[in-house]
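No value in this document is a laboratory result; all are computed from the given coordinates. Keep in mind that this is a model prediction, so the values were computed, not measured. Cβ atoms are built from the backbone, for glycine too; each structure is taken alone.
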Structure I
Amino acid sequence: MIQLKNLKLNRFIETYRLIIYAVAIGILFYLFALITFSDVQARLVGVIAFLVTLWTNNGLHMGVVSMLPILLFPMFGLVESKDVVTNYSKTTIFLFVGGFLLAIATEKSQLHKRLATKLLSIFPNTPRGVLYSLMLTAGMLSSILSDTTTALLIIPIAAFLTDNPDYKFRLLLGVAYASLIGGIITPVGTPPNLILMDFIESNGLEMIPFATWTAMMLPLAIIMMVAAAEILLYGLKKEDFELVEIDMTKKPLTHDQRKLVWILSSLAIILASNPILMYLFDIHINEKLTLLAFGLFLFLPNVNLLEWKEDFAKIPFAIIFLFGAGFSIAMAFQKTGLATEIANILVSFNYLPPMALMLIIGVGVVFATELTSNTALTSIMIPIIYPFAIQSGLDPMLFMLIVAISASYAFMLPIATAPNAIAMSTGHVKTTQMIRRGIWLNIFGIVITFTVALTYWKLFL
């Protein structure tokens, strides 16, 4: 009984210590910001520093922190409450709700396991073959589902496949990394992509169609996936490779799995056809509402893949609120003029070649996202990069794409992103193992992304 009380007291003290630490960081950033920015802009800097610190040190649950802008932004005179709340109900939010519903149905029907088993039967039964099969599965799923959901679905399979600790941690990290890399393939694959698309739409810019985005990102994702796999395989002894016995018996899909395959296939066809319909018939399909419609379709009678009471509660609303917070931060940057002010500062470096500017920004984003939420980071950087590129006479879309994609390259630390944390939660991955391999993948990601951006992406922009 005494031990339980002491444990609760320690948790109480630790929680408030982390909150006080976040408050101190916020005040410190506010005071430093006053040197360069106006009082209102400095207050925004302080509030964001406070929020990012809490997201990083887990002083409060991510969902709680993500709802604080609703209170703090009006309280500090940054943005009116009615304007903040609207960011938590944008169409992009409901797109993600639809994606989560499809992910829940995939898990409930066990379709993801069937896909993994199929891939394991196609690839050779070697260390490289098994790792590639898991990473390909994770990459394919995370291109449509969230990287968090994908990691939750595939990491248990990776943990089951082998009892060898030296091979197991490589499989687990492979799934985590592939979940992040696969997310860049489509606009809905990861939060930074959605934030960029929302910014493009909100500012009346020309939208990047789903199929065009995929065509741009798929070659980069393939290169990154191969690099990640080879980095993870480095140092593995072949004699250490062993798998548990796996039932590879070919079984027919269940009735629910067949239904879900048809539904997901139909969704993929519709999304892929959107740019063609726009070009030939000037018909535009709202991709956000389409994904939500397919998610809700799963509840219909005779479909019955989801039940409201049982399955809707499985949606990770903390992630939904995190999106709202990210959109609110982006709006506050614009409303207070902080985005333009920072852009003016960056313009003073416009004597540097465009490639050097892109490289500086990309490196900063890649390593900053290791310690902060990539959603929050993208929300902060996108509104800054856009006016900066405009004022510098550079291509704003290319710059914003580099920021959004670079924000997904969080391979070094477990706090950087949910898939990393999920891999760590198994107890089979050490932080040092993640850092040693993640830093090389970060560096490679920076180099290859800039190479692709300055050559291949320009064909589409």
Structure II
Amino acid sequence: MKFLAFFLSLSLLIITHEFGHLGLAKLFKTRVRRFYMFFNWKFSILKAKKFDGKWHFLFFNATTPKEWEEKEPDNTLWGLGWIPLGGYCDIAGMIDETKKAEDLEKEPQPWEYRSKPAWQRLLIISGGVLVNFLSALLIYTCIFAHWGKDELPLRNATLGYEYHQILLDEGVQNGDIIYAVNGEEMYDYAVLQKRLLLEKTPELTIKRGDSLFTMQLSDSFIDRVLQERPDALITNICSPFVVKDFVPGSMASRAGIEIGDSVVSINGEEMVTFSIISAALSEHAGDSITIGLFRNGDFKEVTMKVPSSGKIGVQLKTPLEVFPVEHKSYNILQAIPAGISHGWETLTTYVSSLKLLFTKNGAQSLGGFISIGSIFPEVWSWQAFWNITALLALILAFMNIIPIPGLDGGHILFTLWEIVTRRKPSDKFLNIAQNVGMALLLALLVLANGNDIWRLIQGLF
């Protein structure tokens, strides 16, 4: 069921992304030769084009009849490929993966992409990213309007929080819960962050273990915040290590760990939070360890070898699934700003997490289609489906705007260069850059999906 959900979500994202390009191309009277859902290497499952006043169809076809090309060339050929790794919008006169060098040797025509002003080309190539981003915000808005939102009050996260070094140097400790600022009780995570930044020398009421006490932040606190500009002063929720599901080829599943197990120790050393356990697993990469866990109230121990990546192949329950939450309902007017805010926060959190890819084990943790598909639940849930689809839409939007030739971001970069310098890169340069970019993307695709396959192999032996 989870891979069916992934397939439907992927299909929806591809269609909306490519329709973003097509819609703006049509707006600026730029001819779109082909619009394909999935790639059609060697043959297509379906082709359709309207000419002579009616629709014509071809099934399981390798070549397009010449008359289809000649008749009403301004009409788009619609197709369904058989390789579900993406899709494309073939815009006339645009250097991309659908063109050959000889396609651009002819004299530019008024309906071609390359003949349009730079600002129009910038909007056309940005269309897919814009639609993905806006569709994510729309989905989040609809989710809040229909299902509402579960929120975690600050004090309900009983294991406390992890803090930026600025607060740690002030005397706050990881695991503390900040109950109040200047005597005003704090319930919301985001409000607390703002109060810490707005108050010059706030007095904090802190719960540490069973004790409740107050402490005054120093006069230099806000100056250091302004100087270092941290992304967040509260960096993480201290959450227990509770298994929700397994990734393909999971070493944990093979060792006997089950869904719902709560890990509490490694090699007899008590560990409570995910961050501490995760760090310990990384330290024991390649070693055999004994994991202590609770299962249905009973303590058990499992022996396993930690993979070289330091990851044991589990998906964990989120803090919202572990701690008591409060449900908040929204009407449509309340859902709009809430959806926009949540979408932006989700995007910034994802972008911030990308720095982990450049750590020692970052490349090994990179996942492909199998890993992405595995985040969908086994049992169908419309709320989960739309939440994950919105997340993937944001990821697709960001990944496409990275300035690598072959991605939308590469085209955007070269177009912005042209606007600023008033010098258009040559077609030859763009063609070479496109080929280099596609090679890099192919290598990244092989790496990500190769990691998935390797994890599956490890799980079998």
Structure III
Amino acid sequence: MSLIKSISGIRGTIGGKAGDNLTPIDLVRFVSAYATIIKQKAEGRRTRVVVGRDARVSGQMVRDIVCGTLVGMGIDVTDIGLATTPTTEIAVTEEKADGGIIITASHNPMQWNALKMLDSKGEFLTDKVGKEVLRIAAEEAFEAATVEELGTVVERDYTDIHIEKALKLELVDVEAVRKAKLTVGIDTVNSVGGIILPRLFEKMGVEMKFGLNTEANGRFAHNPEPIPQNLGDICKAVKESKTDVAFVVDPDVDRLAIVCEDGELMGEEYTIVSVADYVLSHTKGSTVSNLSSSRALRDVTEKHGCSYTAAAVGEVNVVTEMRRTGAVIGGEGNGGVIYPALHYGRDAIVGIALFLTLMAKSGKKPTELKAGYPQYVISKNRIDLTPDTNVDALLSRIKESYKGERITDIDGVKIDFADSWVHLRKSNTEPIIRIYAEAHSEGEAEKLAARVKEEIKSLV
């Protein structure tokens, strides 16, 4: 069974039986449920939804069903075609639309696809609204439009609009980047990054020395998640070509990994750390990341005399906390930069523009920049349990045993020590506990994770 239904969207493998996988029938049900919510909020007025997709092989098929279903539900559609997730989010507000649907399974392999649903602000649905979509879909409590009420479809390209809006930001200095004569390389894993990144570099006056997997055909040349084990080719290419910096994005371009000039990865946690350091040096304000992200962001924020807050895991939770605190920069440690000056969504385009400006203005190479940040390493582990295990009770007992330390329990249990932390989260779909631990060295992080893992085992 490969159909995952959650408040953040509907994700599954293409083909198979309805209800078990992501099939045309499932697409119609969930899009109809989403359309019902959109129409209820509109209270009788005409509505519009933006639809964008990454380059997955199944993307066109899913797009046809999504757009057709929205039209059949009486909703007008702005189809922006092949587009990044942040481009689609921006298009929602530019179109003054009632919502948006992004057709992408993000970093999942080629056989997967998904529907990510947005509200009128171009942001992911709240927990309450997401649950209501799932309820309506389960009960099939929706009603299609009559022939006189059918929606319409218009096609628009928002790629250049996204780029122009990013380059007009006060802290993006295109002229400084142009004068620095920087060279870059990219790996866009055969998706929409291969469309937008070359255009971005051209407008910034940056020479693109090489591009790996830039054809947007959806046939991913490697596992599309931008993590070290999948990025050997680009690391080698940077070193051999003597390129100043390289950027790796996932299929929908909301995550950004940076490759230093020596062919070593900066580390996905340091994408937000480096960009935040630059932003805070010009704009004082608070920052937010999720509980499983590096402590380095907190340290850098406090170095600038500003305050840091941790949110529950999930982009919608980070955005909610950023709005509450008025944060000037935030994101997630998986390479997701959220810069409210443009919009409240993870955006690799704005991340690249800000990082290139940082390089140009500081005159520093990526290795030199990273050397100036607090050094941490995260160890990511899991412990598998039996289906009848009371995971909540286990976490409560762990929390009790560490009551003398600083505990955060808004999302699982996070234990903060003087120079390290460990975060325990239960899965919503499997009987497992994810164990993330961070310390100043890999050995220390792994030792901390192993210690807590053994404690959990002793309680089962």
Quick check on the output: 3.9 is distance in nm of label points 7 Å out along Cα→Cβ at positions 110 and 310, derived from one of I, II, III. Which one produced it?
III
Tell me which structure, out of I, II, III, gives 189 once volume of the Cα convex hull per residue in Å³ is calculated.
II
Looking at mean count of other Cβ atoms within 10 Å over residues 294-301, point out which structure of I, II, III has the largest value.
III
Have a look at I, II, III and say which one yields 24.6 for mean count of other Cβ atoms within 10 Å over residues 30-37, as calculated.
III
Answer label among I, II, III for the case where mean count of other Cβ atoms within 10 Å over residues 126-133, calculated from the coordinates, equals 22.2
II
helix-only ellipticity at 222 nm (-39500 (n - 2.57) for each DSSP H run of 4 or more, over all residues; to 500) from the coordinates reads -24000; which among I, II, III:
I
